[in-house]
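Please find the structures below.
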Structure I
């Protein structure tokens, strides 16, 4: 299994674009410098009035299928 750590800073107005249908994915930089694209819905439980902010660990299986997202800070 692979794990990536992301620092996400997504203001609420950008997250709202998902509900309008214009955004479906989150593009973020990993702490190791790689850029990844993930379904925005995987971060839904972390949304606050300010948006989505913090460090997240993203886990994938051997076929690179998303297993889960955990907020670590």
Structure II
């Protein structure tokens, strides 16, 4: 199970699994890339890391083996 990363690439946004050398998909907008990456992360029960244009992580979501699930 690989975590998914949304990162900038040449003015576009890519979805890339941890450890993969190639992007899973490339998108015009960050939101499009987030939507695709979120679906993959949910399916794989992994984590989603969203990076800003400088490549720094700006957001992170867990869709699986969260050691601290929300109580409700």
Structure III
């Protein structure tokens, strides 16, 4: 199952499960469109739109609570 990460790993912006601004790579690294990344800085893979998890399933299959910030500082 896809691990929904709730923030951009570059800037920290919140990306709720229904966000159309979330991008992911094949390792589920998550970034926002505003960061303007063309490839994942972690693996070099392409970034694609993250599927939206239907609201009715979010409670049954909750997003990840772990932050994976790539930011320094």
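Here, each number is a calculation from the coordinates, and none is a lab measurement. The structure displayed is predicted, hence computed values, not measured ones. Cβ atoms are built from the backbone, for glycine too; each structure is taken alone.
Looking across I, II, III, the calculation of helix-only ellipticity at 222 nm (-39500 (n - 2.57) for each DSSP H run of 4 or more, over all residues; to 500) that yields -3500 traces back to I. Once distance in nm of label points 7 Å out along Cα→Cβ at positions 36 and 60 is evaluated on every structure in I, II, III, the highest one turns out to be III.
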